[in-house]
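Before anything else, here is the set of structures, which you'll find just below.
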Structure I
Amino acid sequence: MPSIYSSNRAVRDPNVPKGRPIKVITSSTAVTPRDSGAVIICNGADLVVTLPITQEGLWYTIVTAVASGGTGTSVSPYSADKIQGLGIVSPTDNKDYINSGASDAAGDCLTVVGDGSDGWWVADSRGTWARES
């Protein structure tokens with residue numbers, strides 16, 4: 001499966017602004033408020049990135065680095081938070097946003113911003129992402 005990695009060396013994506021912190025994960029991970037502003041690179045198939053309780057102004061960009069034949073990369077909000085925006089119909093608390101393994105590709109990404117009350121807003125995305133049913 002294609003990857004943006006070669007011999008454990010990252011290939012710079014020109015769409016990622018210079019100076020943003022990069023956090024490479026190889027297993028499912030809970031990000032923290034201290035990770036806000038980071039690009040989270042999911043260097044493994046079917047990883048889950050769990051977001052903290054929403055706080056106004058927190059933001060993360062999650063990048064699929066390895067295409068999956070399974071579920072795909074998932075972004076999971078806190079149980080009382082929802083992910084909304086960019087065509088999400090009827091946002092619901094505690095539903096993941098998933099980069100479907102049926103059509104994902106290395107470089108697919110999702111940027112979410114915390115609103116501090118209802119959860120997370122999708123600010124930008126590339127690839128096919130859908131809410132968990």
Structure II
Amino acid sequence: MTSLGGRSMETVKVLVVEDVPELSRLLEMTFELDGRFVPVGTATSGGGALDMAARERPDAVVLDVAIDGVDGIGILPSLRALLPDARIIIFTGHDDSGLRDQAMKAGASAWVLKGGDLSGLLDELSRALPDPSRSSS
């Protein structure tokens with residue numbers, strides 16, 4: 001939780017799994033500027049993603065399907081086991097309904113296509129924010 005102008009604001013810890021450094025940095029900067037999301041790191045491989053997920057315990061994961069070492073869908077069951085309540089969002093340039101169905105069955109929460117603005121990704125990430133109606137404060 002962070003404070004913005006004296007008000008408390010809930011934030012979401014986000015792990016980025018992307019092997020294109022420029023895109024990783026763009027995502028991290030976008031999250032920082034938005035203010036609702038706190039990037040906890042970037043992994044560029046399946047093994048790195050699992051290590052960082054275990055260490056950082058993010059609320060959400062932005063996962064590319066084409067990363068070094070293993071395809072993103074291949075690590076979904078392990079990520080889901082490590083982070084049962086996290087929002088795992090596939091962020092990909094592959095517009096393939098069969099791949100999308102496979103990802104959803106493997107534990108993805110959402111599928112967002114790369115390209116254009118990042119509003120679709122931010123909308124999906126915002127679903128990981130705590131519901132204020134369930135808050136006891």
Structure III
Amino acid sequence: MANAFVAGRGAPEILRYGLNGLAATAVHYSVLVAGFGFLKIPSAGLANLIAAACGIAVSFFGNRIFVFRDDAESVLRQAARFGLLYAAIAVFHTGFLAIWTDVYALNYSVGFLFATCFQTVSSYFGNKYLVFFR
């Protein structure tokens with residue numbers, strides 16, 4: 001029974017989503033540190049772009065296999081919907097933070113927190129109902 005829970009079979013979907021998000025974030029940050037810190041990629045932005053791609057890949061496959069368990073559809077179709085969803089969320093996140101900070105001169109960390117909360121919730125429901133639906 002304990003092994004089934006650890007493997008995700010007994011864990012509720014929302015818990016699996018949180019664990020997948022933590023894993024994707026850990027990969028993103030680890031690749032960033034490796035790229036910028038150890039491999040000496042000269043740009044933090046470039047290192048972060050590479051790291052983000054790795055984190056997003058982990059997020060996609062984790063959602064497909066572990067969270068929503070929907071491998072019946074083509075991986076390419078799901079990846080296309082996933083990419084569009086994440087692009088839309090990124091545009092919202094960027095726009096919200098720009099308005100929050102640049103227009104209203106509010107604290108960017110607080111704005112980032114609000115935008116990230118929205119991102120987390122919209123990502124869960126977007127993945128559940130638009131990407132990995134059955």
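From I, II, III, which structure was percent of Cα pairs over 14 Å apart, for residues 19-58 alone = 50 calculated on?
Of the options listed, only II reproduces it.
Here's something else I'd like to know. When mean projected area of the Cα convex hull in nm² is calculated, the result is 9.8; to which of the structures I, II, III does this value belong?
III
Tell me which of I, II, III gives 0 when you compute helix-only ellipticity at 222 nm (-39500 (n - 2.57) for each DSSP H run of 4 or more, over all residues; to 500).
Computing helix-only ellipticity at 222 nm (-39500 (n - 2.57) for each DSSP H run of 4 or more, over all residues; to 500) on every structure in I, II, III gives 0 only for I.
Something else: Can you tell which of I, II, III yields 4.3 when distance in nm of label points 7 Å out along Cα→Cβ at positions 75 and 107 is derived from it?
Matching structure: III.
None of the figures in this text is laboratory data; all of them are computed from the coordinates on show. Keep in mind the model is a prediction, meaning the values are calculated, not measured. Cβ atoms are built from the backbone, for glycine too; each structure is taken alone.
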